[in-house]
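Heads up, there are several structures right after this.
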Structure P
Amino acid sequence: MELIPTMLDGCYQVRPFFAQDERGTFVKTFHADRFAELGLPTAWREEYYSSSRKGVIRGMHFQTPPHDHEKLVYCMQGRVLDVVVDLRKNSPTYGRHIAVELDARHGHGLMIPKGMAHGFLALVEGVLMAYKVTTVYAQTNDAGIRWDSFGLNWGVNQPLVSVRDRAHPAFADFASPF
């Protein structure tokens, strides 16, 4: 397993053990010892997955303190443009974002620290995304910023976006608790 730092401090591209043969693929998405070596979380509290149609944007989501969490995401089926925005006020990359293509054919993922918003665009039909988080979901701490408010060109004209995600405040209007 290889963890590759991104320009956002604490956010890593995850390149797992990946094997493929005539039977299909085998991907090791998490390795506790390797994560611990880098000071990353190894005690996950919840795990879930989502399915999305092509053109769906989910995001930009996070949990506020005291229920903020680290998140490990990976694409189990299909391809996504995975996006992270740094919301940490004292971070040198505050307000900056990264966009990384995650493709199930390679098993790559992202390790996202506390204080960052996360979302993705489904690039193909039938996307399955998996998530591991370090805190249990708390509805009162569930938050987000608008997907179209931080300067990213998503490359789609009419994405499918939930009512909830359209109602999040713009990044410029968001008072970060991080």
Structure Q
Amino acid sequence: MKPVLAILPFRGTARAALAALIEDLALLGFDAGLLPEAEVPEGAYDQRRHQYRAEAFLGLARRAAGAAGKRVLGVTDRDLYAEGLNFVFGLAESPGRAAVIALARLRQTDDTARQRARAAKEAVHELGHTFGLDHCSDPRCVMYFSNTLADTDRKGREFCPSCRAQLGG
């Protein structure tokens, strides 16, 4: 049975990117549908940093997960950060039912195929956290921590055998 999830797009996220992500997640074994667009969380913008607090987006995804009764992946084009970090590609409850990814930094290339691959990898990574997975030491595993875009480009889109075993598969 495929894990069912809902994609929560935040205002300003490109529809083409959302459609591509849903298609890529289906190829990776997820049954994803689209929720109505959500507003960018009020008060999330930090003027000093010129970034948005990831926790505010995750909070809205958490509320949507409760209402939808399934996992929710928030997707935004905004540049996100979490306390103590310069930026994040995504953030998730671990374990839980809510996650969010930020496309802004993943698009630092003109190569649309690379942008799309990065988004799929980060989505699966954050969803892995919702299933209780920690970061993996295998640099080819999707659960490997991406500190740079090069890390994201290098890792695969799927769980390594060890992470897959933790998921019960």
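Values in this text are rule-based calculations from the coordinates and carry no lab data. From a predicted model like this one, the values you see are computed outputs, not experimental measurements. Cβ atoms are built from the backbone, for glycine too; each structure is taken alone.
When percent of Cα pairs over 19 Å apart is worked out for each of P, Q, structure P gives the greatest result. Each of the structures P, Q was assessed by distance in nm of label points 7 Å out along Cα→Cβ at positions 127 and 143; the largest value belongs to P. Work out the source of 0.65 here, i.e. which of P, Q gives that when FRET efficiency 1/(1 + (r/R0)^6) of positions 23 and 135 (r between Cβ atoms, R0 = 41 Å, to 0.05) is computed. The structure behind it is P. Given a value of -11000 for helix-only ellipticity at 222 nm (-39500 (n - 2.57) for each DSSP H run of 4 or more, over all residues; to 500), calculated from one of P, Q, which structure does it belong to? Checking each candidate, the match is Q. Supply the structure label, taken from P, Q, corresponding to mean count of other Cβ atoms within 10 Å over residues 15-22 with the calculated value 11.8. Label of the source structure: P. Have a look at P, Q and say which one yields 18 for relative contact order in percent (Cα under 8 Å, 6 or more apart), as calculated. Attributed to the structure labelled Q.
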